[in-house]
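Listed next: structures, encoded as structure tokens.
Values quoted throughout were computed directly from the atomic coordinates according to the rules given, and no laboratory measurement underlies them. This one's a predicted model, so the numbers in the text were calculated from it and none came from an experiment. Cβ atoms are built from the backbone, for glycine too; each structure is taken alone.
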Structure 1
């Protein structure tokens, strides 16, 4: 019911105030069919753990996942962070284009169902207090809420908290990204004990942030943790 009301509400607003496409700026849709066709999707040739794309068709676990200490079970992303989806995510993240959350949650629903994960609850990577106050909203939560409503799964926003201020991950090396988010999160044990949890974020590059969130959840006795992002950046 929440999903239908949420969708109807945004569709009604679209009729009253026709939107511009977040990918190409044309009038009529929040993310138009043409931009959807131009979105470069991540196909099946990926690391079976972290979802990093690679050339080939065989099942594969990348070198990084073979040697790194990972706390999530699987991490998957819908598209490459380029072209119209990159523009759309920037508008969702920095321009308060909140209707995109409802529109772009559907690919995440499809991706989650395609992986056949058994999920007990959904949450989003939290922002630190200062960034949340400055932005006024959490763009990852804008994706997580409609995803939860569309799948009928509960969403709990308070299970992970940032306990350390971190720098932006943009421009940092792999090792610096790990250091930046190490120990940055704490999970609420009574909310996560024995549960399989899905963490939502907008973009992943190395997976350090989601892995740090997953570490906090596993230390709080979650059963397992999965990660899902709208896009994956291959630039570091």
Structure 2
């Protein structure tokens, strides 16, 4: 592949490329949202809406940063189970409960950071609703162009809440990529568990469809199969 030098970084030789492929996008986006964009601190409480590859990486970033409570919200049971393995302390199915009310009740007023990893108007507004006074809603999911998000203006001011966007985990590519590789090699970052299935190159359309259908957390193309 011919790429610009700005898109290239050297990583250690013993890093497996399937794991490195995950870091290259989704993991960098999610991990960085927690570690770089808002700098989650030990003892903070967070909620994460959406437990796909990016959401699971946010959960891991919060765990690595020392968050005391990580509430994962999704509507797919197996994704919630995986979220628990990767660091979520609490899980809830958004189909079964009012997620905003449930988070507010569980945390006696809301979380420090409410992360949204889907990019849907409703869930962005839910992330804001889960945040306590002085907290921040962090929008990581890519909201479609032209979509307008609504927040109660009086609550925004009186509660002194913040709404933050995070693109690619606010990454510093040549600093963060080797750093995340070290997280993996030391056992702090779990990548193998995020790979639901490996595919041949000629199965790429199947992989994309499974992603659309929510049937894999992350699928990897192995060019040697």
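When Cα Rg over 2.2 N^0.38 Å, for residues 21-124 alone is computed for each of 1, 2, which one produces 0.96?
Values: 1: 1.22; 2: 0.96.
Source structure: 2.
Can you spot which of 1, 2 the value 0.95 was calculated from, given it is FRET efficiency 1/(1 + (r/R0)^6) of positions 53 and 165 (r between Cβ atoms, R0 = 30 Å, to 0.05)?
On the way: 1: 0.40; 2: 0.95.
It was calculated from structure 2.
Who wins on Cα Rg over 2.2 N^0.38 Å, for residues 85-172 alone among 1, 2, i.e. which is largest? List each step's numbers first, then the result.
Numbers: 1: 1.14; 2: 1.10.
If we compare Cα Rg over 2.2 N^0.38 Å, for residues 85-172 alone over 1, 2, the biggest value is for 1.
helix-only ellipticity at 222 nm (-39500 (n - 2.57) for each DSSP H run of 4 or more, over all residues; to 500) computed as -12000: which structure among 1, 2? Don't skip to the end; give the middle numbers.
Details: 1: -12000; 2: -10000.
Clearly, the read-out refers to 1.
Of the structures labelled 1, 2, one was used to calculate distance in nm of label points 7 Å out along Cα→Cβ at positions 69 and 205, giving 2.3. Name it. List each step's numbers first, then the result.
Details: 1: 2.3; 2: 4.8.
Among 1, 2, the structure yielding 2.3 for distance in nm of label points 7 Å out along Cα→Cβ at positions 69 and 205 is 1.
Suppose you compute semi-axes √(5λ) of the Cα gyration tensor in Å for every structure in 1, 2: which one lands on 27, 21, 18? Each step should come with its number before you reach the end.
Numbers: 1: 27, 21, 18; 2: 30, 19, 17.
Checking each candidate, the match is 1.
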